[in-house]
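See the structures that follow.
No lab work stands behind these numbers, since they all come straight from the coordinates. What you see is a predicted model; the values in this text were computed from it and never measured. Cβ atoms are built from the backbone, for glycine too; each structure is taken alone.
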Structure P
Amino acid sequence: MDTNLDPLAALRNEHEEIRAVISKLKGYLKKITSASSDEVKNNLINQLNEISEFMNKDLETHFKREEDALFPVLGNYIGIETGPINVMIIEHNHCRDLSSGFKIKINSYPSDRDYKLLIGTGSSLGQLLSEHEDKEDNILFNMAEMHLTQDEKRDIAEKMQTIN
């Protein structure tokens, strides 16, 4: 089954993209503390703003694909109200909150110049996302592989393609 029809492979590919963005995020956050001038800091803030836009659009789309396509079907096997899916939904919401706070810190930086709060929020977001992606890849998706039929995977993949 190719990645267009294998929703788990498609989600794992999206995780790789997210990990690349997390890596950039961490790099920019490190650089901002040692930036030698306001111009360099402002350039880094612009880079962080692009990452924030990715979080608001692409990461949100990824979360919706999991929540609206994968989780309901997998939930028939392992439940949704408690257990791994519930934890993933809680973490999605925490990521959304951190992402929103990160955007606020980026937008307020030109007036308050408080890069420490920006770094704290960005670091928390990066750490949570890293741990979250690992749990999905190593626990939740393995459970999905054990339970989901090929027909269910195909249905999930079709549903995922409608979520943009």
Structure Q
Amino acid sequence: MSTKKRTMVNLPLRERPVDIFFMLVFSLFILTSCIADMVPTLGIDFNEPSSNFIVNANYWYAEGTDPLFQNPPIWMRIVTGLSALVYMPFYIILVISLARGWNRIQLFAVIYATMISSITGIIVFGVEFFGEPEWLTPNPLKFLSFNLPYVLLPLLLLVRMRKPLPFTRKF
């Protein structure tokens, strides 16, 4: 008797509700990368209200909440540049991969989740809560409500991608 190698078949997207959730979340992350992270990356000043929607949205968030983001040193502009120029294209590929069940995204998702959780969770949160007085957040609740999803959701994605062939199972 010959033994056949059992091939794993991806589940259809409708049977992977967690992936639908991730598609929605990371589609939103595409928008926030464009709206929020591109502004400081390009050195656009948002210390005053503006008639420009994108600049004003950044002002509304940062004023009284995130002095590190509002007046970024060069290293922080590199962090926002990573989000705007590296993570954003990754989000597009991730959303397509989730929709189509491309298992090859697994390694890249693990790398991304590890990077962003480390950079945002350790470095940025560390500076905002324990760093120099000029960078401390005066509004921790607003800061965390806007930024914690960028640490927790990638960690959840990391758990989702923990085993080979992630799209052959529901979670």
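On Kirkwood radius over Cα pairs in Å, which of the structures labelled P, Q is highest? Intermediate results must be reported in sequence, preceding the final value.
Details: P: 16.8; Q: 17.4.
By Kirkwood radius over Cα pairs in Å, the leading structure of P, Q is Q.
On mean count of other Cβ atoms within 10 Å over residues 90-97, which of the structures labelled P, Q is highest? Please report the intermediate quantities before stating the final value.
On the way: P: 15.2; Q: 19.1.
For this comparison of mean count of other Cβ atoms within 10 Å over residues 90-97, the top structure is Q.
Ranked by Cα Rg over 2.2 N^0.38 Å, for residues 50-113 alone, which of P, Q sits at the highest value? Spell out each step's value before the answer.
On the way: P: 1.40; Q: 1.47.
Result for Cα Rg over 2.2 N^0.38 Å, for residues 50-113 alone over P, Q: largest is Q.
Can you rank P, Q by relative contact order in percent (Cα under 8 Å, 6 or more apart) and just name the one with the largest value?
P
Assign the value -25500, calculated as helix-only ellipticity at 222 nm (-39500 (n - 2.57) for each DSSP H run of 4 or more, over all residues; to 500), to the correct structure from P, Q.
Label of the originating structure: P.
Work out the source of 3.4 here, i.e. which of P, Q gives that when distance in nm of label points 7 Å out along Cα→Cβ at positions 106 and 130 is computed. Write down the numbers at each step before the final one.
Values: P: 2.0; Q: 3.4.
Computing distance in nm of label points 7 Å out along Cα→Cβ at positions 106 and 130 on every structure in P, Q gives 3.4 only for Q.
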